[in-house]
Structure P
Amino acid sequence: MIGRLEGQLHQVGPGEVIVDAGGIGWLVRIGLRTFEGLTGKTTAVLWTHTLVRSDEITLYGFPDRDELEMFQRLIAIAGVGPRTALALLSGMSPGELAEAVEGGDARRLQRVPGVGRKTAERILLELRGRIPVAGAPAPASGDATGDAISALINLGYAARESERAVRAAATECSGAALPELLRVALRRLNEAS
């Protein structure tokens, strides 16, 4: 898998770029926001997602990990392919998309070409409560509370309920290490359901 490309730009177009890295010209599909950021530049660093199908291998490139991760979340949804995901990320930033999802704003998603009512509703259903919203406090690296919240989200709990449960657990057993915080937070989540 190719996770990141750094190199000279040989061709930049609205839907794709050719990046010369290691003597190879890599054709990378990009969204309009990425295209705008690369226009006029001679070098690029792109975080990539490699899509392998029986008849082709396609690279999708993004200027940062946030956009790459949002793309990966979107294509994991049934009925949302790479083209639709790129269209969504061309029309709004990952933060704006997260706000629309958390706010249940299907109409905002439907403004993007190729996203109909059913697709917008499916995106809301699959992603609501599972993606961080811009402006939400980011946990410090190594912070047991932040690590516990992240662990619960990775287990499939919604971001808000995870944060609530971990904050309550941290209050209940202040200064606790990660394993204890997780135990108490999971107990609270199980009691709530």
Structure Q
Amino acid sequence: AADVYVKLEAFNPGSSVKDRIALSMIEKAEQDGILKPGATIVEATSGNTGIGLSWVGAAKGYKVVIVMPETMSVERRKIIQAYGAELVLTPGSEGMKGAIAKAQEIAAERDGFLPLQFNNPANPEVHERTTGAEILAAFGSDGLDAFVGGVGTGGTISGVSHALKVANSNIQVYAVEADESAILSGEKPGPHKIQ
């Protein structure tokens, strides 16, 4: 029998682990001089990163435009709008590719900042520095045998696993992905019901 522990991220301000990357990507862009007061943040997302960017952007005084496929939950849409962000929906049939293309178009029109969560090094970096460090603080370098993480952008599992592997190279890491979008298994990305 194994002891299984869960890292609860629902108590973050936006109720998800994506709050970490939202704050990290914005603060990194500010530090680098890319994001300046009065700017507009534009991001394509399936939801939770959009929620995080919406509240962080509101707290820091930025305009935020979130672009997502129309198939995403009404609850997510309402939360994003409640934080004051502009919400742009794209056809569900176009998936995230359609949302990303529309976000790029809007950013070009409005001279907006694109955090680009799928490619932004601040995404895995914040998980290595915070999430992974918190797990190590709770269990020590030899208190865990394995880490299991879901894969969306790959930031959480990449950052956490790097922190854990540096502390203990014997820790096993398992990525979990939606069957309908099993990219790590060699399949093509596709729509799925996980939100």
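A few points about this structure:
- P(r) over Cα pairs in 5 Å bins from 0, in percent, for residues 50-89 alone derived as 6, 31, 37, 18, 7, 2 - corresponding label from P, Q: Q
- Comparing distance in nm of label points 7 Å out along Cα→Cβ at positions 74 and 114 across structures P, Q, the highest figure is found for Q.
- Comparing Kirkwood radius over Cα pairs in Å across structures P, Q, the highest figure comes from P.
- At a computed 17 (relative contact order in percent (Cα under 8 Å, 6 or more apart)), which of P, Q: Q
- For helix-only ellipticity at 222 nm (-39500 (n - 2.57) for each DSSP H run of 4 or more, over all residues; to 500) computed as -14500, the structure of P, Q it came from: P
- For 4.3 (distance in nm of label points 7 Å out along Cα→Cβ at positions 26 and 170, calculated) the corresponding structure among P, Q: Q
- For mean count of other Cβ atoms within 10 Å over residues 82-89 computed as 20.5, the structure of P, Q it came from: P
- With distance in nm of label points 7 Å out along Cα→Cβ at positions 34 and 106 derived as 1.8, matching label from P, Q: Q
Each value in this text was obtained by applying a stated rule to the coordinates, not by laboratory testing. Not measured: the values here are computed from a predicted model. Cβ atoms are built from the backbone, for glycine too; each structure is taken alone.
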